[in-house]
Structure 1
Amino acid sequence: MVRTPCPGGVAAQRERIVELLQRLVRINSERAEACPGAPVGEGCAAALALVLEECSKRGIATHRLNDMVAWAQVGDRGPLAAFPVHLDVVPAGDGWSRDPYAGEIEDGILYGRGAMDNKISTAILIELLGDLVSQADELPCRLRLIFGTDEESGMGDMRSYLDAGCEQPRWGFVPDASFPVVRGEKARLHLRLTSASSMDGVEIVAGTMANVVPDRAAARVDARQLEHAALDKLEHTGLIVRRGDGSVELSACGRSAHGSCPERGENAAASLLNALDGLLPRTSDVGRAALADLSVLLCRDVHGEALGIAREDALFGPTTVNLGMVRLDSCGMSCELDVRFGRGLDQEEVLDRMLRAFGSAWSVEVLASKPVHLVDQDDPCLKVLLSAYERVTGLPGSCSVMGGGTYASLLPALVAFGPKFPNTHCGAHGIDEHVALEDVARATEVYREALRGIISLADNEKE
């Protein structure tokens, strides 16, 4: 049986994990402008360089596939077990009570963008694979930690891994969700709607990513576009109003949330568009009609009822539609949507109904897509993971499905497994994202036990 020692002891290892997690959080790995060697921004490139350096220090073999994805591996024979993690993060946004990229620890809580999503898992698994380096020749399988840098923006990193013909894992897990085990994920469409229609004297900017509920939205409106009655209504819209020379600046505040569960947030873009639809005079202008389309079809429900795509799946639940980004300027209007759904609905029907609802003034572009993902409850590796969770926590293991998407949706054999524990709050994709140090320690032990279980699974199969 392969052992998993901790050089210097468990306490020392936990300190190393927290220190590495802090270093990772201090790298702003939001998607940024491409430059040589950094297709998704210098921060993502820096994070990738750091983890590869840390793996090399521990004697773990590394391989860089391209500038978006790389891996570290222990063992060179037997079936492949893989553990994909992502180093990129969604934009921090405003409203934090502390610097989102300082990695501060206060009262046993580590704060920072990416602390939970997904840098905690990166730090833990680098350490745990390092434990196994001295026994690499004894391993009955290969253990591969895959590092991606474009998960939050469409998984172009993992798609490039697969397009290059890289091996699909037989076992493993994606540590980018919650415990005990998430065996299924909704299908997802990342869509961009555009219209050449514009409105004289009206500009709108809202949101940063399709899969984040926007907590800020702003508009500048030429006062001549507003009737006197509308000007009187401004103070009752719930918007922040600033009057200038000949123009009115309007802004809406909301509450950020993950795009897979828009009902948990308050969409500032929707609030702003609904208010504008009530303030601006009804005219035959095509720009005014396009603005009304957005308000009526996207801003009054989060399940696609107005679009005709609301479906309730007995396992996956209802369709969700998140209005993540809106832009209106002299060139026209555009918005980006995150649409998630279960079985009984497919991409073609979603697009067809959306085009019918919006009409010929709008075009719809698919920026990214993935199908429904579901692993059988009797899968041997899934059972190993449940057993590891139960042994470490003493809690019953169970399977669930979710609207969120992970790399597992592109790797059919894998499920999502942690690192978030039940009944804990972490603020992922929101303000003040954080992780408790005691949960870092607990997750480390669960993952350590899971690796032992996967190694045993491979050992038993070999016999």
Structure 2
Amino acid sequence: MSARVVSVSALLSRLKNLIAQNVILDGIWIEGEISNLTKHRSGHYYFSIKDARSEMSCVMFASYVSRLRFDVQEGMKVLVSASVNIYEQRGSLQLYVRSMRPAGIGELYLEFEQRRKLLEEQGYFDDSRKKAQPAWIGNIGIITAREGAALQDVLITLQQRWPMMKVTLYPSLVQGQNAPASLIRALKQADAKGHDALLLVRGGGSFEDLFCFNDVGLVKTIASLKTFIVAGIGHEVDTTLAELAADVRVATPTYAAQHVSRDQYEVRQRIAGMQALMTDTMQAMLRQDQRLLATYKNNPYLRDPLTWIIEKQLRLDQLDAQMQHAMARTMNEAKTREQALKNELYSHSPAHTLEKHRLALHGMQERLRQSVRVYTDSKKEQLRRQAALLNACSPLQILSRGYAIVLHDDHIVSSVEMAEVDEKVTIRMQDGLLQATITQKEKSNG
């Protein structure tokens, strides 16, 4: 039976795949000493990490090197987070380092990560629970060391930008074992004073110096504050759990002061611009009102109201004269027509023809009277409206007119069929009631 033959590169490729699929180092920190360190001009670091018994080759690419917060030196004890693989050209096992910490504070970093993960799962860093910045900040509280450089940075920045800011210092320890309790007391005291915002600030320092700002109780206190809080702790590369819990995190104490203050020079320019705009707007309004006032002054009715009333009276008299003329013409036409019908009636001698034409004449008379009444009522209504218009403009009073309503048993009598002779009816007038008895009824043929 013949043995299977493979090339060296094929073997190494297979071993590389096996290692990549089965050796998972995520979440593992490897401790060792830096040896044979080479910092390549490309930015990559090549070195070995060893302990008393073993040694492994390592490479850290420039993109990860740029994230380091300390200077890596030969012989330094470190913790590295890496993946493992085979470098096929030499057939060597290598660690590809993604992150590195000094070993002396490795336990602090691990504790930091554990706290961060737990608090993040509990929602203390969620944006949804963070408070919005107030529209106006004129009164702030500062939580920091009384003698620290951070306080001076904040005060100098405020003096340059917004010197009228009201500032209250709540001194606290910002380093050491007793610092978390001191910070918590100062925060609670400041939160109860009704400030517009709080600044939690500290200058730069080592990871150990800043570790008091990773206290779980401090994070929970910051999350429970009612006052808007800005945190600026350490330098730009430093990150603490207190900053993650704050409503706003900034890089430095100076940036914290800038975040809550206005630039007085920008505000002055803005006020000047608003003042100019307000002045232009008021001048435009005044010009518009002046034109409107001139229009009112030139209005003939406002200039001489009495003349306007007299014109309305003359117009009303004209309409009344036209109505009287129309009524007289209608009456004359009706009388002429009535006389013509009488003459025609007298020209027929038979009794039935006489009766027929008499009835027709009566109907025509009734229609004529109705037409005259309608026309008269129409003109009265027109006169009433004109009188009402005049009444709105002058103290003149015009008598109003109305119609009569015939009632029988509380029902309106709208036809001669609805009432009989000798029945009593009620006639409702404008100013009272009349009681009457029907003595005769005649139905028109129209």
Structure 3
Amino acid sequence: MDRQQEFVLRTIEERDVRFVRLWFTDVVGSLKSVALAPAEVEGAFEEGLGFDGSAIEGLARVFESDMLAQPDPATFQILPWRGESEATSRMFCDILTPDGEPSTADPRNVLKRTLAKAADMGFTCYTHPEIEFYLLKSQQPGPDGSPVPVDEGGYFDHVPGGVAQDFRRTAVTMLESVGISVEFSHHEAGPGQNEIDLRYADALQTADNIMTFRTVIKEVALQQGTYATFMPKPFTAHPGSGMHTHFSLFEGDTNAFFEAGAEFQLSKTARQFMAGILKHAPEFTAVTNQFVNSYKRLWGGGEAPSYLSWGHNNRSALVRVPLYKPGKGQSARIEYRGIDSAANPYLAYAVLLGAGLKGIEEGYQLPAAAEDDIWSLSSAERRAMGHDPLPASLHEATRSMEESELMPQILGEQVFEHFLRNKRAEWQDYRLQVTPYELQRNLGIL
């Protein structure tokens, strides 16, 4: 038994932990949880916990349904919202086949495989997400059928006595108590919309943190009599919720994206990484923007990016190179602005990193930077400048993903097939719906 496992068992005893929740995700990023009695944890470390994988979206076919959940002791945390009496803790799990091999269908393993490839190339990947979400008065819509936000605040607004301020203070405190470091938090542009930015961490830890983050945010909201949603675009007239993520690759202690004196201080490695992301973005958009509603955000205006472009501090671009302070070469990074808050973080980071690594491997050339607001250009101007559009719907995105050679390599055939099957079914369900828009527009005149 290793030292981390011993620490977990000792903490369970000393803190009188009554329940140990084992967490993992399915292919669309829904959190799954099973509670273990403390006496069973040592056995789970040694042998894993058996469960029926065929009942979990994308994990196993019916004829190979037995799976094992292997808890990762490095992710052990007490869950503060469960209270001090009868304390509850959680650990993330890796999913194994009955013979102890990592399951190719486990989203966490997909990201671990991609990070292993980066390591083979000499790189460590660090990520820093800016997570947006809406805080609503309840899950129920208002009289007009729209959600009801908790306030009418705007970007960076300080709302005296505001619900959102108390909410963010409680949420940040709770996040830090489970080991998630927060950089800053503020009111976003939409009414009731908030943003909380997590500190840089390696990509696997960040993905684990995002799954915990969503749970914490929802728990704090419920405690305060409100409702938090990560739906990409809950309001027609207000901005969608993105999860802009900053990426950097390090070689040892050196930032591989920084080159003093180069244009924008960007190294050849950084430019090839960006070129890989831009080239393959249409193929992986179904993963970073996985719901029908995601495309209402991408094509709904505001600062949501809809075209393949990059720019230096250009907030209409899909990939942005942020400004950073002189002499701070270690902070050189790129920001991918397409991903939304409802993505499966394991798969989203795997495809983004995998596409960037492909650009480095193949020596892709980065096109010219976009200097203009891409939304303000005409279609002909965008075409002439090479700013092709992202997929405009989930249907288009799944078609682009189906035709990709790279996506099944990154995701593995099983995740690739299950993910596409799930998304095709969602699109088919959506296509059959008669919406309020159609009734309002057509019923009285046709």
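Throughout, read-outs are computed from the coordinates displayed, never taken from laboratory work. Please read all numbers here as calculations on a predicted model, not as lab measurements. Cβ atoms are built from the backbone, for glycine too; each structure is taken alone.
Identify which of structures 1, 2, 3 gives the largest calculated value of mean count of other Cβ atoms within 10 Å over residues 258-265.
With respect to mean count of other Cβ atoms within 10 Å over residues 258-265, the highest-scoring structure among 1, 2, 3 is 1.
To which of 1, 2, 3 does the computed value 44, 23, 19 (semi-axes √(5λ) of the Cα gyration tensor in Å) belong?
This figure was derived from 1.
Given 13.1 as the derived value for mean count of other Cβ atoms within 10 Å over residues 114-121, which of the supplied structures 1, 2, 3 does it correspond to?
2
Output the label of whichever structure in 1, 2, 3 has the greatest value of relative contact order in percent (Cα under 8 Å, 6 or more apart).
1
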